[in-house]
Structure 1
Amino acid sequence: MGMTLERAGSRTVNPLDLLEELASTQGWPHIRAADDEFVTEPSRRWCAYKLHFIWQEDLNALHLHCGIDIRVPEEKRRAINDLLASINQRLWLGHFEVAADDPMPTFRHTLLTRGQFAPGVEQLEDLVEVALDECDRYYPAFQFVLWAGHPPDQAISAALIETVGEA
């Protein structure tokens, strides 16, 4: 893409404009819900993820939610919370959660942009890629706990096994 955000006076250009362009370039369905809110749904290895961005100009912060289309039933909440704790200790950026009012696992991260530099296209692409990669990496662990009944430690071990070569 080769473009960067620029400052308009003392205001930072809205990074959602660049994210909208990224989604268009990738052919992902998307909607600009408001000037400070953007949603896109890229399809990946396991499913389509719902990327929801909120730009808070007063904080110079870009908040990302990446929802995984899996529902956590109440009786599996304790096992999923144990799985979340195990996953989150492995992450460098962001975290997974299942909110009390939403049974869908979500990867969340907030990018603070105050200061001399605003996020460029590469930084925003990296933010999106990290979220999608982490969701792809741990999606099987959620499935192993929810549908196969595996304990969280076994589920995460099985999910992190990477195959080498091609069959």
Structure 2
Amino acid sequence: MKIIFDSSTLILLAKVELLREIIAEVTIIIPEKVKVECLSKESIDAILISTLIKEKKIEVKKAGDEEAIKKIQRDFRIESGEAGTIWLARRLNCPMATDDGPTIKACKVIGQRFTTAIHFLLNIALRNRLELPMALAKLEKLSTYSRYSRKIIEDATKRLKGEN
């Protein structure tokens, strides 16, 4: 399955050391702008993302129509990388991965399928590809690096423990 990623989810998955596991299951495609955003800082996650791009495990594509992207950006008050991700996902008829609140709202408004870093973590853990203590540790790291509400983290914890 192909999924178009924005920088928020790509960086989060790199930070919690799940990106290589995700790449084993899905084809990750990013717009050029997302590549620039992800590699703009010198960090471990930027090095990992750069390495995966060089290894051709993350595909970089031109997003497309700049005017349409600017319109999405203005209409939903989101950054250009997120707007380009939406445009590319729609153009390729693929779901997208985002953890950016305004972008999630935009996806809901236009009917764009999306997923988040927590969804990836839950999916891997619930298929027994990650043991519970490790999954809970990665969820804790996600809560540190992200802006998930306490309610979302509590719900994910319950799901991991089989309480939901």
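The numbers here are math on the coordinates, done by the rules we state, and not lab data. Only a predicted model underlies this, so the values are computations on that prediction, with no experimental measurement involved. Cβ atoms are built from the backbone, for glycine too; each structure is taken alone.
Some points to look at:
- Parent structure of the calculated result -18000, given that helix-only ellipticity at 222 nm (-39500 (n - 2.57) for each DSSP H run of 4 or more, over all residues; to 500) is the read-out and 1, 2 the choices: 2
- Test item: FRET efficiency 1/(1 + (r/R0)^6) of positions 83 and 139 (r between Cβ atoms, R0 = 25 Å, to 0.05) calculated as 1.00, pick one of 1, 2: 1
- Cα Rg over 2.2 N^0.38 Å, for residues 51-106 alone - highest-scoring structure of 1, 2: 1
- Comparing Kirkwood radius over Cα pairs in Å across structures 1, 2, the highest value is found for 1.
- With relative contact order in percent (Cα under 8 Å, 6 or more apart) derived as 21, matching label from 1, 2: 1
- Comparing distance in nm of label points 7 Å out along Cα→Cβ at positions 75 and 115 across structures 1, 2, the highest value is found for 1.
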